[in-house]
Each structure stands twice: as structure tokens, then as C-alpha cells.
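Participant: Structures given as C-alpha cells follow.
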Structure P
Amino acid sequence: MEKQKILIVEDEADIRDLLAYNLQKEGFATLESGDGHAGLMMARTHNPSLVLLDLMLPGMDGLTVCRELERDPATAPIPIIMLTAKGEEVDRVVGLELGADDYVVKPFSVRELMLRIRNILKRQAKAESGPSLSRHGVTVNQSAHKADVDGADLTLTATEFRLLENLLRHAGQVLTREQLLNSVWGYQFEGYARTVDTHVRRLRAKLGLAADTIETVRGVGYRFKE
């Protein structure tokens, strides 16, 4: 069985080495890059299972790399964990809103990071193992990790795909922001409930004429039209 590949985009060699060593010990194959441009090219060339992305990078910063990965249909489904410094709160929020799945603040616990990687990959595998879901012209093909509206393909990030899948699977049922944070991101992002709103807004924009299938239940959360 082929090992899952993790791409590490980090300019500090000692952190890169630490991550590579621990990931390989956990059974992953690793790819490494010290700058944003090279990291972006490696993601496009090697299609890793997940990207560990530092925000402060030479050549191209992490937010730009995140944005470029999200724009490309071939790389948009790849989960991203951002590595951020303590004072980069604004960048962290922007990164999550761009489509990153998670963030880890430096200095970080290697054990916690490995757990988060496992959780994201597990959620990804779960999202890809279910049946196809379809309602009001919106279809989510979980095994192929594809979504479309009336046959027109959607370019969704890994997070957007899980969000749409969750809403569609519970069509007619109101899901609170807290429920969505837990099911889509895997645990509570304290103080990041607005991240859900941003992702719903981005998802609606991509759904186009089908945007009204996601209904806002004021003061509660969201519901996919029954």
C-alpha cells in the first residue's frame, strides 16, 4: 500500500527536519520545500495528501500559496494545515477563510500536530467513502470527491466539500455553527464561528444560481433546502 504523502512548506530547516522525521516515524512519506513558489509547484506536481504550510515564507507567502492552491481545481481538494507564529492572529483568520483546514501555533506540540493530521485525513477518507448525495440539482459524489450543479463541476476546497456534504446529508435540518465547526473542522475553533459564515458565503458564490439552496436560519445556523 502506497504511503500517504505530506508536503512540508517551511523555510526554517530545523522545523522542516523535525516535521519530516516525525511524519516518517508515523508512516508517512514526506516532500519538503523551503519557499512558497517551490512549495506551490511541488503541490501541483506531486498531489500530496496534505500540506503543512508556514505563513511567513520567502518568495511567496503562505496566504498566497493557500489562495493559489484553492483556485486550481487539481489542488483545491488538498487539505492544508497552516503553521503560524503567535502574533499572526489576523493572518490565521484569513487563512481559514481562504480554505485552510486547520492551524497550529508555533511552538507547537508534535504529538498534537500528528493527531490533527490524522483527524483531517480520517475526515477526508470518510467524506470520500459515502454514497452520492443529490438535491435541487446539487450533487456531491463522495467516492470521487466531486460536486456539481446541474452537471457543471464545482471547484471546492476540502473544507467547502465537507461543508456542502454535511449540509446536503442533513437536508431540511438546521445545523448550528457549533455543529458545523465540529463536523467539518473536527473540533471547536474557539472564537472562530464566523469562519463558518465565511465558508458558507464562499460556497454560495460557487453554487451560483443554486446558492439559495443553503438557507440562513437567523440566530441559529444553516440548513440545506429540503
Structure Q
Amino acid sequence: MAENTSPSVENFLKAVYALQSGEERVSTNALAETLCITAPSVTDMARRMVEAGLVDYMRYHGVLLTEKGEAIALRVIRRHRLIELYLVTELDYKLHEVHDEAEQLEHAVSDRFVDALSEKLGNPHIDPHGDPIPAPDGTIARRELVALSTLPLKTTAHVSRFVAENAEMLQHILDKGFRLDTRVEVLARDPFEGPITAQVGEDERVIGHNVAAAILVEVISPATDDQAAT
């Protein structure tokens, strides 16, 4: 199974990786909701993947990826994110269009194709949503990101990642002028999860709390800001 995984197995492992936090196990109910299948189906798949050495499953305690399972999950994620970047930069896809396309293509391409794609794109580290692209060995660059909804007032940052729940929210974020690497600063924040007023590049925008929570930013240190100014 590990050498020639099916799309359903790859999707399962990718879902566990996305839901897994450190060494915490992922519940079958959470996986069922993510994969849109029944909890018994999740249990059945998990048991079969235990035999292949891809997951560690404990009844009533959930699923945890093994080293082999995590390697496959990261390989699929690398494919997905490189394909998304290629669709945006080379084929002029809109950002909200690429996810579903990449979901189909990630299971069809070879490792050789993915390596060639990465080289064509300049061996990038970030996909068009700002998600990190795993290296061929599975390592991922770590960044300290915070949600725009929690960014302290008058703190300069730049947009680093979008975690919108759906294509409509993502498009709304883009329509408001948010782009990766754009400078942003929270000017005002209404209480009780009210609207947020932000400086986005040269423009002032008002967005909802939930929208701001889907925009992750990286704070620009004063030293970095001074270097950019000079």
C-alpha cells in the first residue's frame, strides 16, 4: 500500500496530517467530517492502514500517523501545493480556482514530474495561499504567524497566509486588496468580535472579524523595517 497508494489512502493520510497536532491523536469523527465519509468507514480504513504501517490506530483514542504515513502525507501535500502554484503562475488560474484542480492532479502525477515542476518554478517554499511547500525530504520551513484578528494595534506586519474556509471567503479577501507580502496594520478593532479597520498597502479597509481570522500575518521587526527603508 505504501509503495502504490490509492487516492483514497493518500487523502486519508493527508487529512490526518492536517488535523493532527503534535502527538495528539485525531478522532474518527473529525476524520469522517473532513473526508465526508462515515465514522465506521474511517475505522475500517484506519485498521487496514495499520497493517500497512501507515497509521497507529487505537479504538476510542483515534489515529496517529507513523513515520511512513507522515512521509506519504507530506509527499502528497508537496504535489498539491506545487501544482497550485503552477496553475496560478503559469496557467493564469484564479486563486480560488486552484484547490479543486490540484486535488485531482495530485494523485495523477509522478515524483519525476513533481521534481521537474519544482525546478521550473525555482524550487519555491511557499504556495499561492502562503502555505509552506514541503521539501523533497519532507522538511517544512516554520514561521511565526498570527491572525490579523489578533494583531496588536499599530503593529506593522505583512500578509503571509490565507486560511479561508471556502472559495467565496478567499475571493472576498482578495477583493479587499489583501495579497501575500502586502504590508498591513490594524488601525481599529471594534469589541465583541466586531469589524476591523486595517491599512492594507496604501488603502484603508474594513473587514469582519471572521475574515481577519483567515488572514495570517508575520510581524515585521523594527530592525527588518529599518533595513527595508535603507
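Only the coordinates and a few stated rules stand behind these numbers; no lab work does. No experiment lies behind these values; they were computed from the predicted model shown. Cβ atoms are built from the backbone, for glycine too; each structure is taken alone.
Participant: Which structure, out of P, Q, was distance in nm of label points 7 Å out along Cα→Cβ at positions 43 and 75 calculated from, if the result is 0.5? Spell out each step's value before the answer.
Facilitator: Numbers: P: 0.5; Q: 3.0.
The value was obtained from structure P.
Participant: Determine which structure produced the value 0.35 for FRET efficiency 1/(1 + (r/R0)^6) of positions 19 and 211 (r between Cβ atoms, R0 = 35 Å, to 0.05), calculated from the coordinates; the candidates are P, Q.
Facilitator: Details: P: 0.35; Q: 0.90.
Label of the originating structure: P.
Participant: Suppose FRET efficiency 1/(1 + (r/R0)^6) of positions 27 and 67 (r between Cβ atoms, R0 = 30 Å, to 0.05) works out to 0.45; of P, Q, which structure was it derived from?
Facilitator: Working: P: 0.45; Q: 0.90.
Of the structures listed, the value fits P.
Participant: Going by mean count of other Cβ atoms within 10 Å over residues 115-122, which of structures P, Q comes out largest? List each step's numbers first, then the result.
Facilitator: Numbers: P: 16.2; Q: 13.4.
Largest value of mean count of other Cβ atoms within 10 Å over residues 115-122: P.
Participant: Supply the structure label, taken from P, Q, corresponding to distance in nm of label points 7 Å out along Cα→Cβ at positions 83 and 139 with the calculated value 4.1. Could you put the intermediate results ahead of the total?
Facilitator: Working: P: 4.1; Q: 2.7.
Only structure P yields this read-out.
Participant: Quick one: Rg and Dmax of the Cα atoms in Å came out at 19.6, 60 when computed from one of P, Q, so which one is it?
Facilitator: Comparing all candidates, it corresponds to Q.
Participant: Work out the source of 47, 28, 19 here, i.e. which of P, Q gives that when Cα extents along the principal axes in Å, for residues 91-178 alone is computed.
Facilitator: Values: P: 46, 26, 25; Q: 47, 28, 19.
So the calculation was done on Q.
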